[in-house]
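Next up: the structures, one after another.
We did not get these values from a lab; they are worked out from the coordinates using the rules stated. Small disclaimer: the values here were computed from a predicted structure and weren't measured. Cβ atoms are built from the backbone, for glycine too; each structure is taken alone.
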Structure P
Amino acid sequence: MNILITGANGFLGSFLVRALSARGEKVACLLRPGSDVSSLVGPRYEPVAGDVTDAASLARAVEGRDVVFHLAGVRRASNREDFFKVNAEGTRLLCEALVALPGARKPRLVLAGSLGGSGPSALGKPKVEEDPLQPVEWYGESKAEAERIVFSYADRLPVTVVRPPRIVGPGDRENLLLFKLVARGLRLELGGGPRPLTLVDVEDVVDLLLLLAERDEALGQAFFVGHPQPLTLEELQGLVADALGVRPRTLHLSPAVLMALASVADGVTHLTGRRLPLNRKFAQQLLAPGWTCSSAKAERLLGFRATRDPADAIRRSAHWYREHGWL
């Protein structure tokens with residue numbers, strides 16, 4: 001297959017590039033000029049200059065492709081418009097580029113959505129694909145809109161969506177703050193818990209992405225993917241502590257204090273342009289009643305289960321962070 005990946009130099013994208021390269025597929029990576037490609041050292045791929053907000057570059061990039069994995073997106077921004085410009089409108093531009101290709105047979109589009117687009121779950125009631133999209137913050141709103149955009153093209157394009165929850169694995173930056181806090185001897189305990197989280201190993205997400213690129217049963221469908229046993233934030237930090245071999249002291253934090261600190265951090269980001277690890281998006285995620293989802297649909301339609309233990313991914317991540325000087 002001739003494959004294009006947007007967001008290929010990101011955490012999930014780099015694992016997908018390696019998996020496809022190992023299978024001998026022809027892989028092209030859409031990369032903005034000056035992008036950090038250190039995560040792509042090793043696998044064979046074709047660099048393609050472009051940006052999901054640049055229609056002309058997308059029109060060139062999608063020519064001759066069989067599958068397009070759309071992973072590019074903004075996870076942190078100081079305003080709602082920035083999230084929507086990349087995550088939603090960038091998706092629309094990509095769909096338009098694919099629709100404009102000559103011929104009746106169009107490349108398959110596989111979108112990396114997010115549990116954030118569905119919104120938090122109620123205690124004891126994991127999200128399922130039939131639930132309405134109910135995001136609670138800007139990032140989630142933009143990912144929900146990206147999903148709506150993709151499915152609005154389903155009559156003209158072969159499309160499918162995966163909605164990962166919190167992804168764990170070596171090289172991830174989204175969970176790095178928790179590792180850093182634990183490494184420094186702190187374990188957060190938030191008032192009003194427990195708050196269960198569905199986690200998923202990055203390699204399980206890659207396996208499902210590969211399946212979605214091939215199976216006709218996936219067309220026009222969205223799928224959650226996650227390990228069936230959720231963890232609380234406190235349990236997650238306990239696994240990090242075990243992996244790092246530390247015994248942190250517990251810091252009890254009220255929701256109000258956490259949100260105040262996150263607001264200050266967002267203010268610093270807005271004034272300086274420096275993106276801090278703490279922000280309102282992350283704080284809101286931590287304070288939600290739960291972020292859980294069921295993967296029963298993927299198992300029912302595709303025979304797929306996320307079988308890798310997130311605890312092992314956490315151990316691998318801790319080793320990787322130390323080896324690369326991130327802790």
Structure Q
Amino acid sequence: MPFASDLAARLARSAEAVCRHYLSAGRRYGNYWIVGDTHNNEGRSLYVHLAGPRAGRWTDAATGEYGDLLDLLRETCGLVDFPDVLKEARRFLAISRPYGSPGDRVQPPGSTNRPAAERAKRLFAMAQPLQGSLGDRYLRQRGIVRASQHAALRFHPSCYYRDLASGSATTLPALIAAVTDASGVITGVHRTWLDPDGNGKAKVESPRRALGGLLGNAVRFNMPPGASLPVIVAGEGLETVLSLSHVLPGLPMVAALTANHLAAFKLPAGYIRLYIAADADAAGRHGIERLGQAARSIGILPLVLTPELGDFNEDLRRLGPERLTMSLRQQLAPEDAATLLLSK
């Protein structure tokens with residue numbers, strides 16, 4: 001009878017077959033299988049490594065749960081006793097063939113086996129300053145005119161893009177944002193591929209993608225070492241947070257990039273108030289609730305900022321900075337409204 005570690009290793013060698021069988025609501029994105037959760041709901045919270053040294057390891061960004069494929073079988077099948085988990089693993093391995101058999105699509109060799117954080121750091125280092133670039137122009141078209149002052153943002157004129165369905169690849173200009181941990185170390189990057197002719201985002205299936213370690217981390221703005229402001233703003237998207245930064249200059253802000261990562265963001269110490277930028281969808285509300293609970297547990301007061309329209313970038317573009325300033329003035333704590341907003 002194989003030991004548990006042997007079974008886990010064998011499952012990892014067939015990681016995609018395991019995912020297709022137990023997490024059929026998901027799909028493959030590069031070297032990951034993406035699905036909503038261990039109950040096989042649709043979504044993008046849970047990701048499973050399909051290749052490389054971490055093949056078979058999975059993390060649910062919404063709950064913080066993680067494990068190997070034996071843990072995944074336990075959760076997806078609702079098993080309680082570990083011998084039942086081993087029995088299910090042996091049953092699956094007995095009826096499955098290794099993915100990559102003749103006729104199956106295999107991943108082409110390349111640099112994807114290099115750790116994702118290392119690739120993220122390399123990409124950010126290769127990118128150019130944002131000022132005057134197509135990325136700067138894209139953000140200005142969105143009403144964000146001072147983005148080039150943020151060290152977390154850069155521009156890459158020919159960033160590699162691969163269509164995850166067909167496997168075809170090309171290069172496109174991209175806005176690059178550094179994802180960092182609390183100490184400022186780059187753990188990942190976020191890429192927004194842009195139309196070379198300056199007409200917004202690139203016309204591809206998924207013009208926004210992240211690479212590397214997002215869980216607990218974020219794109220950080222106005223957070224130099226030793227900063228002492230006791231207030232911080234957290235939101236999902238880059239453009240949402242940058243729109244708020246336009247009328248709240250100098251205020252520490254973070255963009256967690258998704259609702260699930262907003263929920264899992266690790267709040268830095270030293271703050272007394274947290275403003276959470278709301279999004280209208282259900283996933284956004286989940287992120288707000290989870291982050292608010294985490295803030296209260298460490299003595300930080302969470303307050304929600306709500307846009308008048310769909311999101312804060314839409315407020316900035318369609319209503320203008322004066323109207324956005326007025327709306328925020330009514331939502332901020334009085335001491336913050338008096339000191340943080342742009343003067344009229």
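Hey, distance in nm of label points 7 Å out along Cα→Cβ at positions 27 and 59 derived from one of P, Q reads 2.9; which structure?
Corresponding structure: P.
When helix-only ellipticity at 222 nm (-39500 (n - 2.57) for each DSSP H run of 4 or more, over all residues; to 500) is computed for each of P, Q, which one produces -9000?
Traced to structure Q.
Which structure, out of P, Q, was mean count of other Cβ atoms within 10 Å over residues 147-154 derived from, given a value of 18.0?
Working through the options, I get structure P.
For structures P, Q, which has the highest computed value of relative contact order in percent (Cα under 8 Å, 6 or more apart)?
For this comparison of relative contact order in percent (Cα under 8 Å, 6 or more apart), the top structure is P.
Between structures P, Q, where is mean count of other Cβ atoms within 10 Å over residues 123-130 highest?
Between P, Q, the highest calculated value is found for Q.
Which one of P, Q has P(r) over Cα pairs in 10 Å bins from 0, in percent, for residues 211-314 alone, as calculated from the coordinates, equal to 16, 54, 28, 2?
Traced to structure Q.
Determine which structure produced the value 5, 23, 30, 23, 12, 5, 1, 0 for P(r) over Cα pairs in 10 Å bins from 0, in percent, calculated from the coordinates; the candidates are P, Q.
Going label by label, the one that fits is Q.
As an exercise: volume of the Cα convex hull per residue in Å³, for residues 259-306 alone, calculated from one structure in P, Q, equals 55. Which structure is it?
That value comes from structure Q.
For which of P, Q does distance in nm of label points 7 Å out along Cα→Cβ at positions 91 and 267, calculated from the coordinates, equal 3.3?
Derived from P, not from the others.
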